[in-house]
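Visitor: Before anything else, here is the set of structures, which you'll find just below.
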Structure I
Amino acid sequence: MVRWKQRSLDDARQLLQSAAELAPENAQAHYYLARVLGDKGDSEGAIRELQAAVKLQPALNDAQTQLGLALQRKGDAVGAVAAFRQVVETQPGNADAHNNLGLALIQGGDAPSAVPEFQAALRIQPEDSGYRGNLGIAYLQRADFDAAISEFQAAIRGAPDDATLHYNLGLALKLKDQLPAAVAEFQKAAQLDPAQADAHYTLGVTLWQQGEFAGAVEELRAAIKTRPDYAEAHYTLGTVLKQQGNLPEAASALREALRLQPDFVGAHTTLAGVLRQMGDTTGAAAESKLGAELAKSVNALQAATFSTNSGRRLMNAGDLDGAISQFRSATQQTADYAPAHYYLGQALQRKGLTDEAKREFQRAAELDERFKTFPK
């Protein structure tokens, strides 16, 4: 431990490895070895040692917490929930434990179960704007936009300069079709944190939806300046420029989107339309063919995964129609890809299409039991 605290990681790893081998039933040895391995970038080794520690001593809450965080980073929401739930059971008065569990539940798509965890955290620490903002996110994912707006506004009163809170409030307002108020929040978020690409992107999408093409182009360019590899921003910029009639720049933006994401079917299709308008029938035909081939690609799962990820980004930006289009594309590319059905259900639910959303949730649950708990 001394070597670890002195940041002599190689020495610490050697000493703790020996300790764990000499006393394999010593949970603390496994725990501290995991911390050193984590600091050295060996996430898999850290998880392995943390699992050994909590198997030996389930009530070792520091190990359970670190295990939950490591599993979250790995994308294993189910494992993270199990670890954080153990901490909550042994430390019900630990606000951070409730918050961590709530975040893991959201990561796993179970926003309804996350709500009481954030509420529990707030009962312990009522003034924590971070917990309240997370509660707002849970309500947002449940499509309870009024509750989300209320929580975000309350959180902002405690942290008026938090760009993320203003951005999330903007999303909730946008999904309630309160576009002028949403624009004001996105602008505030971009002002507070100019490097937040999503604030510029979502502001651009909202302005575009209001017919303010020039402002939309400006914000989309700002998003790209902040994050040059933002494929969706290039794609949306190309779409807006196409509608403006600025075909050469539209083609350039769409080509950049495709350079970044060659499997972006929508970009191929839109570029085909641009080239057709420019009189380049050969190029248009080539792009149309590429788009069609990608849609029928042998590697349909990869295409479905890309479409689903793209849809999630669009949904998080409040572009429900664009998200639904991407999720439907994913279900057509791979009919048995559960995440596409699940997130399509979320987007449809936010649109108020409850019956159709329920069918998609049920289909996701049939395909993958991890989705058997879905928003009601």
Structure II
Amino acid sequence: MIGYPHVWAGSQIQLLSLVKILPDDYRPHFLLTQEGIVSEKLREAGQQVHILLPGKGLNTFGKQILHFPWWKKMTLAIRDYPAFTLKVIRLIRKENIRLIHANDPRSVILLGGAKKWTGIPMVAQLHSQNAIGPNFWSLFEKIPQRICPTSQSVERQLSEKAKTKSKVIYPAIAEPAPRPLPQEDPVNYYSLQGKVVFGIFSTIAPFKGYHHLIEAIALLDEDERSKCHIIACGGVPKEFESYAKYLNQLVNKKKVESHISFLGWKNQPHDYLNICDAALMISVDKERLDIDGETMEIASSESFPTIILEAMFLEKTIIATRVAGVPEQIEDGKTGFIIPPSDPIALKNIMSEVIRNRPDTGTSARKTAVKKYSLSQYKEQFLSVYKKLLT
């Protein structure tokens, strides 16, 4: 099950990459709680998709459920959750499902009741830090027979008891196969001008650090700004529309609108990554951000960023913040550059280095990706987990 049906992100890409290379005697079914970009992508890939609506209250995101009044939480527990559990049980019996692979903690919680009543085993992936609130964390740790964090840093969140059933499996992806951009695409124009093109490929969300990038662009000297351009590929979830508005205001305030292009969500982001000289993954760890008099508490939900794997395969210079599993992916100075989170000055300094000297870390990065993050290794590790749970 994929718990977040409205965002096509790294964890979904990794799961699809795995499912597509499983042996023929595995018959995967994807369960989602609503139609959206994820169901569209899965069907395009020829996968079997089931949509089971859990009710409006359960189908909320961004930890909204943690802030519901007590009576609304009781309604969910007494009415909506049992009704959804019955739907899942019927699906399990109809399709003769023998194993649950929950792609995130939200899926674990939603499927916990059905798992208990059917008795089938569950493996859960943990892709991020701060994935769910503390009230649900103990449930997440208890329900699955096996937990597979995607990095050692993410595994450290688990209790000592949960670690006894934990196995770190580093993600892998199919090697990107980018296509040339249309000749009229403006990104081609920046590249043909000889500019250094930096790309950031992530949802427009506060923890992704876009505000620090804008600050860093403003800190570059005039000559450096004239020699680079930044492209940002990422959609704006409804819950972060106020943040997107704040970014637009910040761009105008810092007078850097001619140096950064927000391209929106792209169906084939590899095509844009391929034309970049450097890829940015600049998520924050924890910080507070004031927007229009309202203070937002921001926490990273990164683990082992897919964009870094993609950039490694494509031999791009990588600039990433020291969050979650990034130090497990990148050897600083050899396969990329690691900077402190929430530090626009450090970001500006390494961007200046790339603009002026164009250091070559991409060759080593690709060699590492091919050696350590192959899909065949990823598949064999999960098959080992699956087989032990099925016997």
Structure III
Amino acid sequence: MSGDVFVLGVGMTPWGKWGRNFAEYGVEAAREALSDAGVAWRDIQFVAGGETVRNGYPGYVAGATVAQALGWNGARVSSSYAACASGATALAAARAQILAGFCDVALVVGADTTPKGFLAPTSGERPDDPDWLRFRLLGATNPTYFALYARRRMDLYGATPSDFARVKVKNSRHGAENPRARYRKAVTDEEVLASPVVADPLHLLDICATSDGGAAVVLCSEAYARRTGAQVRVRAVSTVTPQFPNTVIEMPNFATDSAAALAPPTLSFRDSIAAAAYEEAGLGPEDLSLAEVYDLSTALELDWYENIGLCKAGEAERLARDGDTALGGRGVTVNPSGGLACFGEAVPAQALAQVCEVTWQLRGQAGARQVADARVGITANQGLFGHGSSVILSR
């Protein structure tokens, strides 16, 4: 391996709920990314697609489906499934192709059409599928797990529903300035706390929706970047898995590993995701200007503050109360895009959407939500079944 990989172009659809074929969103995002990169589709040498999968069953081979929709051009293709981390896994595949010298320019794309309501398993009997079992045996939808994580923060650190609401208020203000966001209305603490309880202690406005949308990124080699003037560099891509024993419950499991015979690892799974990215990049939390993190719920965003090293365990609530993670705050701005709170989940697209936002921020193209003098940004994400996802970009 030699040289670096650069982000040459990015593209993203507005997110919403339209029920169209996922390939339509992928094509729209890909064409915008190609236009942004100044690259013709016929010149793309590799296509990496984030797979759209419904609870254990592959729905579409995303790389080839989008390549066909754009018009076959003979490019090599791959598809990656890592649940919500699929986009980062696809990005890692394209980056590896470039670093290995197999291509100079690659397109990474993820898109999804989600069902109405919570994500749920497809029909059929699958007693060896933990994702099916948690619905069948426990009736545990995703918000059930979000509530468990929230309760954990309350028990360990004294977090309150008002602390969670504060995160939503911050993200709603950011998202109100983002023309691609699905929800663009700023809300108050009182409105969050007055919304219906979905899974105690979390209210409706504490939890992200499911959405349709697509995102795409064009990557290129260092030599190609020199010819085009691309300045956003991919410093690291982390796709780590947990280490045994994993003593913090992770969706869709309903038990943790036993630590009776072996001590837990020094870093928890989520801590290790960003730690691996920092090590690869030769950077640390102190270098960050912004972070795009996986706020499936408001309480989970607080967890991520600690997981990416913005503060010690138990201090995330203080960061939120002091406004440090908001635009114009004293600390690292978190989710200037508005996060999943304002977009919702479009599973194969969301890790790439995070990369798009960080790229716009580093280029100074984020408009009213621009982080001042943004130089380094990190994404953090996690997919079912032990898929970590973190990307560090710099200019």
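Visitor: Out of I, II, III, which one gives 23.8 for mean count of other Cβ atoms within 10 Å over residues 105-112 as computed from the coordinates?
Guide: Checking each candidate, the match is II.
Visitor: Among I, II, III, considering only mean projected area of the Cα convex hull in nm², which has the greatest calculated value?
Guide: When mean projected area of the Cα convex hull in nm² is calculated for I, II, III, structure I comes out on top.
Visitor: Sticking with this structure for a sec: Can you say which of I, II, III returns 7 when relative contact order in percent (Cα under 8 Å, 6 or more apart) is computed?
Guide: Computed on structure I.
Bear in mind that the values in this text are calculations on the coordinates, not laboratory data. Keep in mind the model is a prediction, meaning the values are calculated, not measured. Cβ atoms are built from the backbone, for glycine too; each structure is taken alone.
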